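Each reported figure results from applying straightforward, stated rules to the coordinates on display, with no laboratory input. These numbers were taken from a predicted model, which means no experiment stands behind them. Cβ atoms are built from the backbone, for glycine too; each structure is taken alone.
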Structure P
Amino acid sequence: MPYDTKNIRNIALFGHSYSGKTTLNEAMLFTAHMMTEMGRVATGNTVSDYTEQEIKKQMSIHSSVSYLEWNNFLINIIDTPGAPDFIGESVAAMNASGCGLFVINAENGVEIETIKLWRKCNTPKMVFINKMDKENADYERCLANLKENFKDITFVPLNIPIGHGKDFKGAVDLIDREARYFEENGKKTRREKVPEHIEGLDEHFKEMIETAVESDDILMTKYFEGQELTHEEIVTGLKKAILKGTIVPVLCGDAYMNSGTMSLLDCIVNYMPSPSDKGNIIAKDKSDNDIEMEPDSTKPVTIFVFKTTIDQFSGKITFFRVRRGQVRHDTELYDSTNNHKEKCGKLYKVVGKMLKEVEFLNAGDIGAFTKLTNVFTNDTLCDPANIVILPKMDIPQPILSYAISANNKNDEEKLILLLQKVAEEDLTFTIQYNAETKQNVISAMGETQIKIVLEKIKEKNKIETSLSEPQIAYRETIRKKADAEYTHKKQSGGHGQFGKVSIEIFPIEEGKYYEFINDIVGGVISKSYFPGCEKGFHEAMDAGVLAGFKVVDVGVRLFDGKEHPVDSSELSFKLASRNAFKEAMKNANPVLLEPVMELIVYTDHKFVGDILSDLSAKRGKVIGEESLGGGIELIKAHVPQTELLRYAVDLKSITSGTGSFELSFYNYQPLTGKIADEIIAKAKKNVKEVED
């Protein structure tokens, strides 16, 4: 049944690869009787890893939505991939959920992807230390590791393990100070007195109580007066602190054994925020004014699309969160992002690949529509009579690019269409045609992501592809002023062609691209020919002089010329202007410009020296370093794009796969010397080969 907003909890599972997120999702669904048997990643029958590729590779590739009912509360769960190549799925899950459940491997502690995701997640968080049955599991070490990595947060254990490794039997609930042993594959809990040998019990209990009372003056007074706090008072105090973001609760267990899952579900219900607890968000009305939007089911409906996917049976599936109002099946909504109406049919709740039809969903809930072909990720759908636009998700930009082509040229068009469909589903994957280099270029977060996309196309559509490094879109500019005069004259019977121009070109402010100054006086060139002159300048700038790259940041002053009463035309002046520009540029100290990227690297401190040495070899300029805690360092540098075409591979090699990076365009910078000479020579050779 549909749940009221205050009884909804939306939670996303985050963590490093192989921390056990998918198995924990399975355990929660099983414990809540959403299935009769727990699936296993190894056997390929889990709810959230259901695509052929995920089953084959035994890893999460896509985020997956599920839900369960627990103690009259609805818990929506989004299971996310742990691999850095699929960070876009995690960012979308952060937008759709109200809190993050970070799953930590009890043997490995906090790993680098967990740190990166933690920094991006600005919602209340909780931690589940998983795999307590493993030989090297160490709860206290993991807890210390959390505190070391995230010094601005207070981590508060709500339970502590009874044994570890093969001796792991259950956990001590600190609020009730009782031992809980998980039996019958986690379906039952046996409660007993706490064993005497549990170390750190009193210290952890005291820390929990003192943290709880800090958020409430009444509780603090009661505590320091020596009065005992009730269970409800402790829960209230902890929840206030969690909502403020000052504390993060920590639980432990073993998802594979379904141990600790019931306590985890209780914690989600008791401590994590409902959509109404999260408060209002800022949206825009149709006049672009800011408005506050509250998660009220009685208000006009507004939903936000955080994910779209193509299913072979259901077609396009549009996943959304209801941000306001009540959404119903068979309703008409307005796509305020793309300005069109959408007739929405059946409405669904989702459990992995299963769609369960419902009549309506209240504010805060997560659901799906099917067959909305013109609705995409990041779109807002709303009541046609109350148009609003929600802020879009800030999706990471792709960091690895390849030029792609079909081995069979007859497959080229179909390949591009298939890649465009992938880009619709995954905003961290792009396909673009570069008109300058005449290449189709795909970009993604890493080689694994690209490999998986192309494997699927090969298996489903029998299309073989080839990848190569994309050509760099260099630019050309000038460093000083220069004049030129050019007369275009051609006689071929009948009307001829005549146009004469005198121009000056000069450098302008970086980023302005082009400026035109018309200094013609006395009507020596008619006004009707000025558009032709500008077309000629633009054509010359598009073709370049040094190596055929586009010319940027150049101003042109047209100050003299001559026309013929019969033979002059717009074409004549276009040709004269184009050639005049080329002549002037040769004398204006032309220089090659190369694109420079801003690179941010996340790495273990032990690899910093090797990374800095590699960046120096890549002509990079380091502009900052920062310690993120836990031995993780951030390095920021400006590096030429041509040096970073394979950086995803290089960094993986340097850091044994633990490092990661973000990339964005910084600016164009002059390039001279041997490297520039080689680029110019190669470009001219390529042009000659095409002409031949």
Structure Q
Amino acid sequence: MQADPYSISEVFRSGGDIRYVLPPFQREYSWEKQQWQTLLQDIFTIYKEYEEEFDEEDKESKLPEHFLGSLVVINDGYHNNGTYKLVDGQQRLTTISLLCCALRNIVKPNNSKLAGKCNNFLVNNQEKPEDDTYYKLLPTNKYGDREAYQAIINDQEIPNSVKSSIPSAYQYIFHEVHQKIKLERTHPNTIYKVISNCFQVVYIRLDRNESPYKIFESLNAKGKDLSQADLVRNYIAMRLPFQDQEKVFNNCWSKIETLLQEKETVGKSRIGELTAFIRHYLATHSRILCAKDHIYIRFRDRCEKYFPKDSQFIAEITKLSKFAEYYNCLIRPEEEKEQEIRAYLTRLNKLEISTAYPFLLALYSAYNSQEISKKDCLHILKTLENYLVRRYIAGESTNYLSQVFPVLWNDILKEKSNQNIKEATEKLLASKRYPSDQEIRESIKKAKLYEKNPTGREKLCFVLEEINRHLSKGSGGYTILEDKATIEHIMPQTPSHEWKRSLGEDYETVYQNYLNTLGNLTLVTSEWNSSLSNRPFEEKKQKLASHALKINKDYFSQDILYWNEIEILKRMEFITDNFLEVWPSFGQTESLNKNHKKSPRSVTIRQDTIEIPDQTWLQFRVLVVEWGIKNYPNSFELIRESLPTHFCDDPTQEQSTKNWHKLSNGIWLSKSYSAKDHYRFCLRFLDILDISESEWSYQEID
């Protein structure tokens, strides 16, 4: 490796022949107005220093310098000595080239000599304009970067189909420089001197035997904003032989980036589709879901260990491309051609199943390679839905699933030797904290399933929609809503005085315990939701009895005089009975829940041990939340969004404070729950903070 300080004039060989080619895997031109402004501010700051602070003698011998960073290039031996792959620095070099082009076009009518000097930084005059070798810098084809850049250099019209940011950069730079020259009497010759001689880079040249991606890692460890997917892309570029790059990019990586958009996010992780895909793909092999900021490192280490040869590495990228197609179908089921599989994937997506993607990728691969039949694939998808829905209704931790799914397919293959794959899947999932029928019945009575966030509501709507469909079983059809489903509270969220009177003296307890439980929730359209609002029960009952959905019509056509705790529990039983018919138990299970008969003495969270002075489960709940407030203050809004019924700003507005505890941050925490409920709440609370069950524990009194 050679590293030398170079001026921009030296980078472009002062007009001599040189060529910088961006490998096809490099990301598109991505600088925006903020970066363009910064570059221009640097130029005009140095310009001012040059003009005002240097005398005539120093202007020739002691130029002010400004460091732009590093350029990393490699000559891999497949081109002449004047051609280099630009490993790092494409954003800066592209912008400087656009700046030179703008200056050239501004001065061309009046200063042809300076225009010629600027042009020498852009093209190799000995080459033919129609050849790629004509251009000193050659961007990638991504988003039309190359097409736009060449049109600008040649002063031609840019095609409308181009999506590149390069035209916007050029237009902004041209306007700003032109205004400076026209209005502030800035001298173009001095601007040129600043660009060509004052701007400095560290010019790093690698030979073909070095590991350029390691240099790239070192440079980008300094805070440059690259996603994990960007780092993976650049690693692939550096690993591939130059003669294979274009082919692999066009056949594989381009397809991956077209299918999976980094600007769109996946699940609760809120990371881009491409990054999430690589993470889940790795988990199908490593059987562990790596940390979000370790994805690139794990990808690199896997490739270095298992695919040292070029042919092996290319085969792995080809496989990655195929799995990207599977992943696209998982997150966009409409892309799946097989109707029955598409239907199950659509249903599963309503349950927010991103943690299951490593397992589903392995399943998809086995199905597409005909290792398992379509019938077996459908049965496994149905079993998976059953497992996830029952855990959702039981309020079980989703964090636990990140431990289950990366290893599940491998475990199924091992178990398959003793029985068929359907039985193996059911047996294994039944052993992974699968709720029994009794636990489902207990949970539904108390589970506050209504959530304000759209994902939570979609899951709840899915459950109620499937129960409504089940009620029409055997009739040859079923009713659906004419508009998007919304959740209606039969006992309203803001009860009127009439509602409070009808609920009786203990209305606060009934309201607190049952408002957001399944017994008090149903499906209507938003129009119906608005019309029902907090109307008296008699009016709601009459309207729901005439509703098209059987889940409303059949139930509320019964003789129900009042809506109180007894009636809510009766409807709870009705919902539960049908729920267990839609998603019946497929195996004998161990109890998920501890009895919690003893009082808690202390709780330990990530090595922080907290004593519980009163030794009550309520205090256990409060102290866990206070630990979260202290250690994750910026995550509290996310917690409130995920557990909306457990927190409020001011309980005195609608009810008394006896069922609420005021936290240190001024928010109120609900407290009227059993020991088991307090424990299960803490499971969910810590799960939202990404703290697994293995990272916390509690001790009971002897």
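Points to keep in mind about this one:
- With mean count of other Cβ atoms within 10 Å over residues 287-294 derived as 14.2, matching label from P, Q: Q
- Comparison across structures P, Q (criterion: Kirkwood radius over Cα pairs in Å, for residues 175-534 alone) gives the highest value for P.
- Structures P, Q, by distance in nm of label points 7 Å out along Cα→Cβ at positions 7 and 599: label with the highest value: Q
- Each of the structures P, Q was assessed by distance in nm of label points 7 Å out along Cα→Cβ at positions 119 and 407; the largest value belongs to Q.
- Value 2, 12, 18, 18, 15, 13, 11, 7, 2, 0, 0, calculated as P(r) over Cα pairs in 10 Å bins from 0, in percent, assigned to which of P, Q: Q
- Highest-scoring label, criterion being distance in nm of label points 7 Å out along Cα→Cβ at positions 127 and 479, among P, Q: Q
- When mean count of other Cβ atoms within 10 Å over residues 391-398 is computed across structures P, Q, the figure 15.2 traces back to P.
- Computed -16000 for helix-only ellipticity at 222 nm (-39500 (n - 2.57) for each DSSP H run of 4 or more, over all residues; to 500) - originating structure among P, Q: Q
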